[in-house]
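Undergrad: Take a look at the structures listed below.
No lab work stands behind these numbers, since they all come straight from the coordinates. This is a predicted model, so every value here is computed, not measured. Cβ atoms are built from the backbone, for glycine too; each structure is taken alone.
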Structure 1
Amino acid sequence: MSITYLARLLILVCSFVISFWALGALNFEKCLKANHVQQAQVLYWLMSFALAYLVSGFITSLLYWA
């Protein structure tokens, strides 16, 4: 395990926590169907993972580019 791998993993975990926290500010109830709680929770987790992946990729590319 190299230091680069650990740094990328740490950035990914931190960006997941931040994206999960930030998505809590959105009101998803207006966009989703009623009585589809499990599907809404899965969508919430997938959106958090996707946003974290994009943000961590952006941050790591900035760090290695600079």
Structure 2
Amino acid sequence: MPARTWCAGAVGRVADMVKKVLTWGLVAFLIFFVAYRPTSAAAVFKSLGSTLVDIATGFGNFFSSLIA
């Protein structure tokens, strides 16, 4: 097997491992955050939800303006 092919495969495996570790770290942090600071967690999720609603409203207004 050529060295270049082996190296590319190793980099891909390392990237997959880093992605997996970061994903599990994020899940653990979210569980910890909700368990130990439920009021703050609720405020964060409420803010995120409000932001998503504002974005959707903006897109709706934009497309309504295009049609009208």
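Undergrad: Quick check: 68 is what I get for percent of Cα pairs over 17 Å apart, calculated from one of 1, 2. Which structure matches?
TA: 2
Undergrad: Tell me which of 1, 2 gives 4.4 when you compute distance in nm of label points 7 Å out along Cα→Cβ at positions 11 and 43.
TA: Value 4.4 for distance in nm of label points 7 Å out along Cα→Cβ at positions 11 and 43 corresponds to 2 out of 1, 2.
Undergrad: With helix-only ellipticity at 222 nm (-39500 (n - 2.57) for each DSSP H run of 4 or more, over all residues; to 500) coming out at -27000, pick the structure among 1, 2 it was computed from.
TA: Checking each candidate, the match is 1.
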